[in-house]
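Listed after this line are the structures, all set down as structure tokens.
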Structure I
Amino acid sequence: MILLLGGTSDTAPLADLIVAAGFRVLVSTATDYPLDKGTHPSISHRAGRLDRDGLISLIRSESIRAVVDATHPYAEAVSIAAREAARITNVPRLTFVRPAAVGDGPGLFFAETHIEAAEAAFASGGPVLLTIGANNLAPYARQAKKTGSPFAARILPRAESRAAALKAGAPEACLIPAKGPFSMEETAELIRERGIRVIVTKDGGTASGVLEKLEAARQEGCRIIVVRRPRPPASSPPGTSFSTYESLVEALLKSSR
């Protein structure tokens with residue numbers, strides 16, 4: 001059994017390829033939010049957040065042969081827990097890293113942290129559009145309160161996301177529950193509707209719709225702030241991170257021999 005930590009659009013194609021290579025797959029997602037996980041009989045699914053100890057217990061109880069980390073590029077806590085759980089249980093851990101889509105260019109400000117991004121976003125005093133997820137809103141809500149600047153936050157339309165946003169200090173009226181990826185026209189319309197002057201985003205790769213988002217922001221004359229991806233730990237073993245499904249599955253086959 002291969003444990004596939006998923007939750008993005010990469011989950012189903014990876015699960016299907018791993019099954020085609022002769023393995024059974026247990027897909028683990030943090031929530032039960034609807035997601036294509038593949039339909040092959042050899043693919044099973046569990047939902048619920050797991051910390052390091054929870055992952056260790058799951059690896060042992062399900063006789064997991066390898067852990068494939070295909071979580072979101074910004075899901076740092078989950079990746080750290082997976083790395084530690086794999087080390088303690090002595091099973092291989094392979095990571096699928098969705099290729100970045102945003103390169104350096106004019107009009108882009110890159111922030112290393114959400115705190116830095118929040119300070120930069122609210123420095124101008126104009127309305128801000130946040131597209132960085134519900135779990136990262138706290139520093140932005142603080143800066144908005146401090147500066148008196150309005151903001152809107154696009155979050156997933158689920159109770160967990162709403163609760164996280166409200167806990168972070170985001171007023172209900174600021175929340176826009178919607179599931180992407182969004183077209184350039186949809187984001188441009190939202191920018192005009194809310195009078196947005198600054199947009200804050202993450203580089204979730206082309207599948208996340210980030211390029212359409214940047215195009216809309218440029219078209220509407222918005223300042224663009226991109227929060228950089230977490231840096232991979234220097235201690236990561238070589239040959240364990242992959243940017244294509246095929247190369248990861250090939251490595252998985254080698255590790256199981």
Structure II
Amino acid sequence: MTALLAAEHLTKRYRGHAPSGTVTALDDVSLSLEAGETLALVGESGSGKSTLARALLGLTPVDSGRARFGDADIATLRGDSLMAFRRAVQIVFQDPFASLNPRLSVGRSLAEPLVIHGIGDRGERRRRVSEALESVGLSAADAARAPHAFSGGQRQRIAIARALILGPEAIVLDEPLSALDVTIQRQILTLLAQLKQQRRLTYLFITHDLGVARAIADRIAVMHHGRVVEAGPTERIFTAPEQHYTRELIAAVPVLGAGRRAGVGR
């Protein structure tokens with residue numbers, strides 16, 4: 001079966017201050033994301049997680065290898081094919097305040113993707129914005145408010161609503177909980193699990209927190225120095241990790257709801 005998203009031997013280097021003059025962010029990385037699953041990409045800061053996500057989104061060119069969406073090479077997509085890919089795969093960033101234009105109302109920010117993709121007239125867009133807000137636990141009336149009027153957790157709900165509004169197949173979530181306290185993290189995890197079930201979504205969930213990964217992921221891929229050093233089903237990673245680095249991560253990081261799925265449904 002063809003994966004929904006896949007990395008095939010991706011290598012990416014940046015100019016840096018290393019003796020070689022380059023820093024390797026991705027080192028021959030291969031990884032697949034199957035339709036309907038949640039894959040958590042975990043590792044310390046600088047391990048290459050976000051670079052891999054941006055490469056899979058076609059936002060970062062690579063030096064070698066290719067990123068695929070189904071059978072298509074993402075780097076070669078143009079015109080209507082590229083627009084279809086952009087609708088199908090959305091992203092939620094770490095800092096929802098920075099990703100929302102402070103000069104626009106929430107409603108205008110959510111409607112912007114619809115305008116770009118030529119979807120609906122003004123009335124249809126207003127209806128879709130209302131539905132998107134309500135689907136993440138906010139109200140249609142919130143569309144008239146500015147981003148600064150909301151809490152951090154509410155702003156992340158708005159960012160999720162914006163990712164949903166085009167009806168994507170997959171969402172890349174890049175450290176979406178790191179700026180939130182534990183109580184709000186649990187609420188957002190529960191929301192994401194509900195949305196996945198309701199909309200048959202696929203998630204690539206990037207996090208440095210193994211507890212969060214255990215709470216939401218079907219599979220976990222562990223990155224270290226630009227490589228995927230271990231990947232497998234979530235419970236196998238926690239109960240029988242094969243790599244020393246994975247065991248170190250599990251031992252060092254407090255696990256959210258250790259020994260259970262933190263009450264989060266699939």
Quick one: relative contact order in percent (Cα under 8 Å, 6 or more apart) came out at 24 when computed from one of I, II, so which one is it? II
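Out of I, II, which structure matches 58, 36, 34 when Cα extents along the principal axes in Å is calculated?
On the way: I: 58, 36, 34; II: 54, 44, 41.
For Cα extents along the principal axes in Å, the value 58, 36, 34 is produced by structure I.
Assign the value 18.9, calculated as mean count of other Cβ atoms within 10 Å over residues 109-116, to the correct structure from I, II.
On the way: I: 15.2; II: 18.9.
It must be structure II, since only it matches.
Between I, II, which one scores greatest on Kirkwood radius over Cα pairs in Å, for residues 157-196 alone? Write down the numbers at each step before the final one.
Numbers: I: 11.4; II: 10.8.
Largest value of Kirkwood radius over Cα pairs in Å, for residues 157-196 alone: I.
Read-outs throughout are calculated quantities, based only on the coordinates presented, and are distinct from any laboratory measurement. Just so we're clear, the structure is a prediction, and the values are computed from it rather than from any experiment. Cβ atoms are built from the backbone, for glycine too; each structure is taken alone.
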